[in-house]
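Student: Each structure below is given as structure tokens.
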Structure I
Amino acid sequence: MSIADLFESGERKEQKGTFRNLVMIALSDGKVTEDEERLLKKMTKKLDLPEEIVADIRKNPTDYPMYPPYEKEERCSRMISLVTLAMSDGELDAREVATLNKVAIGLGYTESKGAEVTNKILHGLRIGMDKSEILDQLMAAR
């Protein structure tokens, strides 16, 4: 660990953790599709991560810890991004579901609540809801 790592902001750590989760989902079925690649690039820009960090996370995602957000809205938003990435190729296989469930637990959900949230997001995506509509629905749920 370098001295710079000691002083890294919490926000930067969360950004790295978020990208790490996205990479783990993209790799979970053994291949990164063009749609997944496009979403990864979009999220790289959105998260404002330097290219050298992105390259290292893509090469060694398990070397980066997950930093779960404290706020429910941010947890839900992150899960929506992850499920969207997993569904970007139009299908969700068992390995992707297993990875989503692990990430949901890492984000602070119980096993059953994580599966419930994932299913609600999947349903919303399948019926054409956008991210803000799904987020509103999740935030309204107890």
Structure II
Amino acid sequence: MKILWNIIWHIPFLWFVTAIITFLFWVILLLTIIWYPLGLWLINLSKFLLLPFSYEMVNKSEIEFTDDNILIKILKFLLFIIYLPIWITLCILLIIQIILLFFTIVWIPAAAALAKSLPSFFNPINKVCIPSLNL
């Protein structure tokens, strides 16, 4: 069933174009230093957007034990503060897009896949894309 939903995601709706644009945006951000952490999140997001019904975005702490020291925690908090205006803007735009997609019957699967990625937009630090465990 996941394969069918992924095909429906790509063929009529061309969401693979969004995944490619996200990946190319990651390459551009990779060239900078200050936007590099956001670029790392975008590569996981582009992987998720490529096959949204086969992957999930989860916190890295859910799949592996990390004993971050205080300096790493401070850095993560600073990154969160620096990127907060960007994330708020992205979240608002994504929520509007999800609501508009839910108004049509045809686009409900696309809205569901985007809604599945919404927690990743709220706090993308340490988000990774893993294969989905549910059938």
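Please treat every number below as a calculation from the coordinates, not as lab data. Every value quoted in this text rests on a predicted model; they were computed, and no experiment measured them.
Student: Given a computed value of 27, 17, 14 for semi-axes √(5λ) of the Cα gyration tensor in Å, which structure among I, II does it belong to?
Tutor: II
Student: If semi-axes √(5λ) of the Cα gyration tensor in Å, for residues 16-55 alone comes out at 17, 11, 8 when worked out from the coordinates, which of I, II was used?
Tutor: Details: I: 17, 11, 8; II: 20, 10, 4.
The read-out was computed on structure I.
Student: Computing relative contact order in percent (Cα under 8 Å, 6 or more apart) gives 28 for which of I, II? Mind dumping the intermediate values first?
Tutor: On the way: I: 28; II: 33.
Comparing all candidates, it corresponds to I.
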